[in-house]
Structure P
Amino acid sequence: MKLKYCLIVLLISSFLASIVQTNFGKVDITLERLDTENSQYIYYDLYKPKTATVENKAPFIAIIPGFQRSKEALSNIAIELSRRGYVVGLIDPYAQGLSSSSLSRRAATTEGYGMFYLIDHIYESDEYDYINKELLGTTGHSMGGNAAIRGANYFGKRAKRRNEPSRLHSVYVSGYVLTLTDNVLRDVKSNVGVSYALYDEGAFRNDLKGWEAADMTIAPESLRTVNSILRLENVVSNVELGKYYGDLQNNTLRVIFNEKLLHPFQPYNAEATANQLSYFDYVFSEPTPLDNYDQIWQWKELFTLINMIVGFLLIIPLTRNLLQIKFFSSIVKPVPPALPKQSQQGKIVFWSIFVIGATIACVTFIPMVDIAKVLFPEAANRELTWFFPQRMNNSVMLWAVLNGSVGFILFFLSYFLFGKRHGVKMSSWGANVSSSDLAKTFLLGILVFLIYYIILYSIYFLFHIDYRFWFMGVRIFQPEMLLVLAMYFPFFFIFFFSNSLRVNGAMRFKDQSEHTSRLIAGFANSAGLFLIIIIQYTVFAATGTVYWTTNWLSVNLLFGIVPIMFILPYFNRIFFQMTGRIYLGPIITCLIFIMILTTNTVIYLPIE
């Protein structure tokens, strides 16, 4: 695809996504910053329906994404709520997205990821005269759900001290039940809705164990939630899903939902979304009545998925065009001949190395998660630091360094022990390069990276849209993230360069189709991590408890990493064919993919 066609598709899909996001121009969306305390701040998207006016005040709902999620990950909920007339504040939680870190190591619990301050700001400020200050609510998924119920507790306690109604009229807790305890529920003076996935991987932490732990009809967490507002003679031993218990007039309403979903996919389901919409329609008397299943957010996801795909494809013609500039033309060399056709013995060696590499990749991931906690204690303990400040990214980095190094070892062992004696020549690797051409290659990689993100920023500025699908996203970032990228790049580059060497120096064979070669390389690079997911969910399906419990969130992280690992060899091969050398591919992909990974994980940078 030519560069101009990529740009045209990006513009069209971004425009269409923005049309959906604004409900065909009926909702205004602005990016807002709120300074809270101790130099902390949060960014949030303010969704204001045009129907919300001084004369027709609307309820306000703060949306809080969970751990490892930025505000865009729950834009679907914001779209549907704002379509129904609610004013929405979609938050980047502390230490995620564009928001600052927090001085609290338990920001979700003690500050609601910044939501507590937003609710107070909305309630006390004169600039929101189109909001009904008596109808303020919040919702969140996973750790954002914890923030929501903690908010109900926080504002409930304050309301009791001041002998006044809670500022937080209603909350909706999705994907989190650990804090539905007597100590927390006792002080809640808000209506509460709870939605928990029947197949939630984190249910092993709940009061019950196995499959029963996530069954909200009998789970102690849901029973406590409902019974906390019922008289002793009316307490229930079995919760009826979807039934409203309590009294809306005195903010003691309770309702429980239990969708048949996995934890990470719960926010992106029509039934779960409909249940949440029905709850807020009930407690806030829906300003703009719509059927709960009348949902358009899926179209926005489709258009931003097109953005993501085309955004990646755009890198190819962009690089090809830049290589035509005279300064960079010396980088282009003839593509070396492929390796000799595989013999039967060669196939045995090849597939043996394939299995060994995938096995090592599989068995080393979780240990690297544990080692990262020791090597990077500040980030692991959610303390502010400039020393590798990304808690989840650190373990992936260690895994990448180890497996990149293993890749080099396997590559050279196979060459010296087998390939060298069977016609493989080092010249076929495309590794020989002059220092001048190598410097130009790095410069070109940086230029492609900058142009790629300039286009993304332009799209965001024009349409308030980025590239994403569900929780996987390519998003804008604050300037200090460039320093973080520079910190992580050298270590991840070991893996990316190792992959380029193996893909182009050990997986190109004479008479093998390019399609087959790339497909095998994609599986070789992602099979180990994909095997972790298979093990995790096979055991989960059989027993009701995931195989890796302590680090189950790290396994969930792989849903976003495995696709990148699969397509990485494709890019390394394409750039190799452009230049005849193995260097440009890993430089470009490492810069772009690691920035994507870096901007989609928690980061505990010191507060300036």
Structure Q
Amino acid sequence: MPTTPTDNEPSAEGISAVLTAHHLSAGWREKLNAVIGGEIEVLVLRDLRKDQPVEMIRKLRAARYSSVYIACEIDESRSLVPILKVFSLFLGVGKRFALYPDLSVEKVSFLDGLAAGVSICKTFVYAKKLSWRAARDAKMLLDKPRKPMPGRTFKKGLYIKANPSGAAGVGGAVAHTAGVLNGFDGIGVKMTYASMEDTPGVNPGIEVAKAAPPETSIPPLRRLGASGELNLIVRSGAFVDSGREILASSSHDFIYQRMSLNNYAGVLLSREFNLPLVLEYNGSEVWIAEHWANGLVKRELSADIEAASLRHAHIVVTISEALQDDLLKRGVEQSRIVTYPNCVDPDKFSPDRFSAADIRGFRKRFGIPEGSMLLTFVGTFGPWHGAEIFADAITQLLEHDQDLVTSLDIRFLFVGDGVRRSECERRISGAARDRTYFVGLLEQTAAPLCLAASDILISPHVENADGSAFFGSPTKLFEYMAACKPIIASRLGQIADVMAGSPDVSELGKAKATLPDTASGILVAPGDASDLRRAIVCLANNREWRERLGQQARNLVLSKYTWSDHVRAIYQAMERI
């Protein structure tokens, strides 16, 4: 049983290691520091695994810490604790502890670590059985026609969010989920929310039915036949079990599932309970795994599950024209597709929510000078987010526009985490590093204040490396607009469509350049740090343009990019079927 922090608490002498599967949010890390005391060093499993296994174990054995804490920030991450317990055995420490979301501490013995290894082996066998069943189900579903649905009114729905959200439960997927749930609630459709995590921002009146997360996850040891894909199959089974309990105990009129890799719970439940399935499609999870992650061990299985889900969904909701074209090519009829961009809750991001004291408090928290001009990137450091382009632009600013940077005391803020964060940090050095803040993950509720405390917001997305169409609909773009702040964004895909009427930075170099009333920001060439630097200089030098762009961006959001607009488009399609 977990103990209080005062029981069995290790000495604060020396450095304590904090072993975690994902980077921790800034807020939870602050709480962690208060519990542990003394100096800590965070060891992230994802970063450790960059080395070959033998080299990784050698480094762990060579490390010297006074104690090690296994950190679990959210309930959904509890299934990773056994893996971390096994890893902790390789650290040369005598005291091991597990620290849970409520900040309770549990002492971990050497035998606990061995027991965790046995549990992982059992889960591996169980996951293999589920994998064989999933392969059978997917083939069967691909051979069956979609079930026709009787006419009905849509008064209550079951929302399934099965995709893992990471350690801190933050990001665009979290914002999208809360937005859709609240949007349905706002038009009078009651929703039951099934997930393995808490989602910040969900209206209090929405019923939450937490699916039980697996007790143990399988480490991705491909050479031993194990992979993270098996964990997703186990999650799918858990959502089927949870969904059956929910649908058997109360009446629902439809199922809404956010599509995720290897999860076809919505299809099985839709057919079993004769309910329409609305499937949210944010891009092919198979394509994403192969191009932005480490690929797939069982690609055919994942592709079959994805194809079966698209085949049996009565409505497929997607977020961009590029994804609509993709769905049409995959055989989804136009009559089943609803296309509407990601949106925002404008009230949450209203600049009127925060006082000058709130903004000073946020800046003080991270050591950002009160009177400085703050340029901010919020998001994932992923392959298409372009954070490294912003990093290069910062370096160029310090090389070519030092006087401007100094006179306005320009500072740069990176909020978020991802595989390319270390590369961004590497690209910024010297005087630029002294003006740049990498604060990691912020709790979801802190995002509006972060934007309110900023002066210019950066959305530097880049093209897909394989030359395919950019299909994203960045949630942060609409949050930027709602925050009433000037935006610099890439002239790319839907971003350019949403910001149509905004000038390209090349147009602003002309004599007597004017700012159109249709402008909601400044557009730059994707992947071009020099273009981004020029746009920053332009806005930094023009306070009036900054104010106008911010207000015009918020007006645009209010006119057609709220979650209410998004959900109404979905509901109209539901009524048609």
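One table, with the values for the structure above:
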item	result
Structure with the greatest value (metric relative contact order in percent (Cα under 8 Å, 6 or more apart), set P, Q)	P
Structures P, Q, by Kirkwood radius over Cα pairs in Å, for residues 230-341 alone: label with the highest value	P
Label whose coordinates, when distance in nm of label points 7 Å out along Cα→Cβ at positions 190 and 390 is calculated, return 3.1 (choices P, Q)	P
Label whose coordinates, when mean count of other Cβ atoms within 10 Å over residues 54-61 is calculated, return 13.4 (choices P, Q)	Q
helix-only ellipticity at 222 nm (-39500 (n - 2.57) for each DSSP H run of 4 or more, over all residues; to 500) derived as -17000 - corresponding label from P, Q	P
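The numbers here are math on the coordinates, done by the rules we state, and not lab data. Just so it is clear, the model here is predicted, and its values are computed rather than measured. Cβ atoms are built from the backbone, for glycine too; each structure is taken alone.
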